[in-house]
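Where a number appears in this text, it was derived from the coordinates with a stated rule and is not lab data. Everything numeric in this text was worked out from a predicted model, so none of it was measured.
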Structure 1
Amino acid sequence: VTGIYASGKGTVCSMFEQLGAIVIDTDIIAREIVTPPSPLLDTLVQTFGSDILNPDGTLNRRYLANKVFADKMLVNKLNAITHPAILQEVMRQSDDANNIYMINTPLLFETEFYRYMDKNIVVMANTEQVLKRGVNRDGITEEEIKARLNHQISLKEKMKLADYIIDNSGSLENTKKQVEELWKTLILMKGQ
């Protein structure tokens with residue numbers, strides 16, 4: 001399950017989880033793999049400097065994001081360090097073929113994680129909603145959100161690569177109906 005920043009991926013994944021899917025969130029994995037003590041965190045410090053750390057030795061994610069999203073080369077370095085470890089953990093957590101997994105990942109196509117997925121779902125929302133959600137949910141500025149979006153494949157491109165699209169620009173009730181219909185399809189495909 002993917003989409004642009006603040007499109008509602010988490011909301012959609014929660015709906016799938018209520019229906020019986022097992023949700024794996026790559027943002028949570030990304031936090032866990034850099035929790036001290038962590039060789040990956042050490043690599044990030046060596047690459048980006050000790051100023052990316054909070055006084056307690058944990059990663060200052062917002063500072064690192066602001067630092068790397070200003071420079072595409074730095075984004076690529078960050079991704080090269082973190083994405084293989086994230087993918088490895090996703091594969092470890094999703095090893096039971098009897099279950100239906102929803103992998104909540106903002107960079108499904110950018111990381112080529114999609115090659116490991118059976119089906120790819122894109123959650124869409126309009127730009128105004130995305131900006132409002134991002135500011136309200138994460139307490140960051142519209143400029144910071146736009147910088148993040150500039151390092152993602154556009155929603156239009158993601159939609160072209162999708163097997164399924166869920167439109168999250170309307171009511172939650174409408175989104176839930178789409179999720180329930182798609183769940184029925186996925187269950188039939190899985191043979192459960």
Structure 2
Amino acid sequence: MRLPQREYYTIHEVAARWGCSIADIAGWSSKGRLDIVTGVPPVICGSDLIAGEVVVSAFDILPMFRRCGTGPQSAFVRRVRANGATDWSLITDPAAGVEVSIADLLITGQQVQKFEDDHELMRRIAGGAGSTSPYDWDGMTSALIVRVHEKGLPATQSELIADMQAWFAEQSDDGQFPDERSIRRRISAVWKTLSQLRQSA
């Protein structure tokens with residue numbers, strides 16, 4: 001049985017994954033390229049009760065994202081955007097807002113994947129000359145071609161990655177398969193080309 005795709009990444013995980021700083025992530029979030037989310041206990045926002053997953057504004061807690069790394073590890077959030085909402089809500093109770101830790105600031109897996117697809121972050125294959133891998137990447141490429149030929153291109157790249165993980169598991173004696181990121185690096189260019197062809201058809 002395969003585990004489902006990651007639903008959330010911490011901002012530190014994303015920074016390491018993309019080779020950037022959390023300050024960069026704050027900047028992209030402020031321009032609407034991705035949302036930073038966290039979880040809050042029940043709070044009152046005017047006449048509304050909000051709890052659970054909410055979007056936070058990076059610029060409301062900007063000191064936490066200092067590029068030099070000297071920022072605080074927590075800050076109070078005074079406004080949030082409920083899941084699925086378009087408008088921000090001011091927290092009225094507790095009056096001071098809700099304290100959030102930088103370790104609890106997350107980005108959804110779906111947004112991470114979309115950002116990587118949009119900016120081709122996974123096109124470069126890891127490993128230099130002479131590097132070895134326990135996985136049959138050439139075989140995966142052949143399996144990918146067969147999959148697209150027989151079933152067509154799936155709706156999402158995540159679905160194609162899951163199919164390739166299933167292929168690796170079937171070829172392995174112990175059911176092991178590469179992680180999502182490793183496969184994504186190797187198929188992103190093919191996915192982009194095939195997606196463009198599908199759109200122009």
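When Rg and Dmax of the Cα atoms in Å is calculated, the result is 20.3, 63; to which of the structures 1, 2 does this value belong?
Value 20.3, 63 for Rg and Dmax of the Cα atoms in Å corresponds to 2 out of 1, 2.
Assuming -12500 is helix-only ellipticity at 222 nm (-39500 (n - 2.57) for each DSSP H run of 4 or more, over all residues; to 500) as calculated from a single structure, say which of 1, 2 it is.
2
If relative contact order in percent (Cα under 8 Å, 6 or more apart) computes to 35, which of 1, 2 did it come from?
Traced to structure 1.
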